[in-house]
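Participant: Structures follow.
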Structure P
Amino acid sequence: MKCPNCGAPLNPASGEAMVVCTYCGTSVSLGSLGWTKVEKHFILDIKVQMKDQAELIAKGFLDNSIFHRHLFEKSELKKTELNYLPYWIMDAGYSAQYQYKREQVNPGGFVAVGMGGRGGFGGPTINVQTIIESGSDVNEVNYPVIAIENMNEYQPPDYVFSLSDKRPIGQDDVSGSIKLMNGTMGGEKARMEGKIRIQQWEIRRLQKSVHGFMSANVSVDIADMFLVHIPVWSLQFQHKDETIFLLIDAHNSRVMEETRA
């Protein structure tokens with residue numbers, strides 16, 4: 001196969017469904033109609049370029065509470081790696097209809113009590129009633145889906161990239177020292193997976209923000225999707241018998257996710 005933009009040969013590895021041309025930076029995706037050019041392909045520049053910078057961000061995150069005090073110093077850094085990872089970005093609108101419960105206190109009557117042979121009344125009774133309420137949430141999101149299957153550790157469920165500085169990918173980007181990784185997930189499958197992930201993401205958001213949350217029905221409408229290569233630092237620490245895996249957004253200088261095993 002050849003690049004539809006410059007005609008250079010493309011050599012996808014087994015299982016790859018999205019290939020970046022190493023000559024011009026064009027991205028080509030395998031879909032139901034065959035290999036087609038990805039029209040919207042962007043990149044974020046690397047702002048956290050040095051390993052020491054990434055480790056400093058990791059230290060600030062790991063030591064950010066009394067429960068993590070000196071965790072960075074007490075852990076052994078086993079691996080540090082910077083890659084340009086491909087993410088499909090779902091430009092989506094969503095609406096959620098949810099239910100939650102609240103407790104309502106209703107004043108009752110008075111409790112009858114004995115008073116040395118004489119009748120009387122004690123304090124008022126209190127009736128607690130559980131009331132089911134409904135609510136709605138409508139908003140938009142640019143939700144990322146990692147374009148490489150079987151790399152779920154690079155799919156932070158609740159992190160959304162800031163993409164205000166994204167720019168079209170160019171030829172100079174593919175000749176740099178940091179390789180742009182190809183993907184194994186085409187646009188069609190990413191769209192289906194993105195819808196499910198956004199529904200789950202919104203439910204988690206409601207669980208955190210709505211007191212007494214019970215359930216929700218979430219509708220997702222993906223208006224558009226585009227591909228972005230995002231620089232990501234991955235750091236692996238060993239703390240006693242526990243492995244800590246950190247992802248750092250190398251453009252926005254923020255920790256994306258922490259996982260432990």
Structure Q
Amino acid sequence: MNSLSESTAVALQLVLARDPTLVAIVARSLSVSALACVLACGLGLLAGAWLGVARFRGRDALLTLLNTLLAMPSVVVGLLVYLLLSRSGPLGFLGWLFSYKAMVLAQTILVLPVVTALTRQVVQDVDAAHGEQLQSLGAPPLVRGLLLAWDERYALLTLVIASFGRAISEVGAVMIVGGNIDGFTRVMTTAIALETSKGDLPLALGLGLVLMGVVLLLNSVIAVVRRWREQHDAQGIANPGSVTVVGSAP
């Protein structure tokens with residue numbers, strides 16, 4: 001057997017035997033990314049729903065900035081958070097640098113523009129079709145945006161799941177602000193990079209297999225949600241009387 005086949009065999013053994021080191025790294029990765037996704041989606045869904053319907057001076061400039069942030073590399077986010085949390089930074093008094101909290105903050109900032117921008121686009125598209133009815137009822141922008149967002153909850157659920165995948169698969173930001181400290185801030189992506197550089201391929205491959213499994217599971221859930229949404233829309237077309245238009249009386 002060559003080194004690849006041997007390393008793969010050992011990696012599978014580590015995964016199947018639930019190696020304590022591997023399990024701890026995976027659990028930490030899931031915890032960091034899940035909390036960051038909850039925070040980013042909580043803020044991003046609200047901001048995106050409001051931006052989708054609100055009209056104010058400077059909105060176009062704000063949307064341009066938001067779309068620019070979509071392409072911001074994770075290492076740049078990590079650098080900015082590092083500068084904020086360093087001893088000489090404005091948030092240095094918190095003492096969060098090279099900690100679990102710093103990684104959550106970095107991933108939240110990384111995912112937030114994605115959630116906000118895509119939610120804004122979804123709500124704006126629905127507002128063009130159904131927003132006049134809610135506007136005529138005197139609903140304020142945030143309420144109108146949230147109602148329209150609820151009407152597109154299946155599409156936004158797909159967005160939330162994809163955001164978690166974006167968070168758990170990034171490496172640059174958490175490497176910079178977390179420090180990749182064994183037992184404290186080492187997550188799957190940073191551990192893969194470190195173990196590969198050390199030549200410990202079995203552990204790196206094992207973590208890679210788990211990470212790919214998580215991504216595969218997320219994409220499977222997205223596919224199920226999309227099919228569920230298509231069936232829901234098809235039933236709505238087949239039974240138009242059973243569908244309540246957003247903002248209309250029951």
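Read the figures in this text as sums done on the coordinates, not as results from a lab. The model shown is predicted, which means the values in this text are computed figures rather than measured ones. Cβ atoms are built from the backbone, for glycine too; each structure is taken alone.
Participant: Say we calculate distance in nm of label points 7 Å out along Cα→Cβ at positions 128 and 160 for every structure; which of P, Q gives the highest result?
Facilitator: Values: P: 3.5; Q: 2.6.
Greatest value across P, Q: structure P.
Participant: On distance in nm of label points 7 Å out along Cα→Cβ at positions 152 and 192, which of the structures labelled P, Q is highest? Before the final figure, lay out each step's value.
Facilitator: Numbers: P: 1.8; Q: 3.1.
Biggest value here belongs to Q.
Participant: A further question follows. State the single structure among P, Q that was used to calculate Cα Rg over 2.2 N^0.38 Å, giving 1.43.
Facilitator: Working: P: 1.43; Q: 1.21.
Source structure for this number: P.
Participant: Mean count of other Cβ atoms within 10 Å over residues 96-103 computed as 20.5: which structure among P, Q? Write down the numbers at each step before the final one.
Facilitator: Working: P: 14.8; Q: 20.5.
Attributed to the structure labelled Q.
Participant: Then there's this: Kindly point out which one of P, Q the value -26000 was derived from, the read-out being helix-only ellipticity at 222 nm (-39500 (n - 2.57) for each DSSP H run of 4 or more, over all residues; to 500). Walk me through the intermediate numbers first.
Facilitator: Working: P: -4500; Q: -26000.
Structure of origin is Q.
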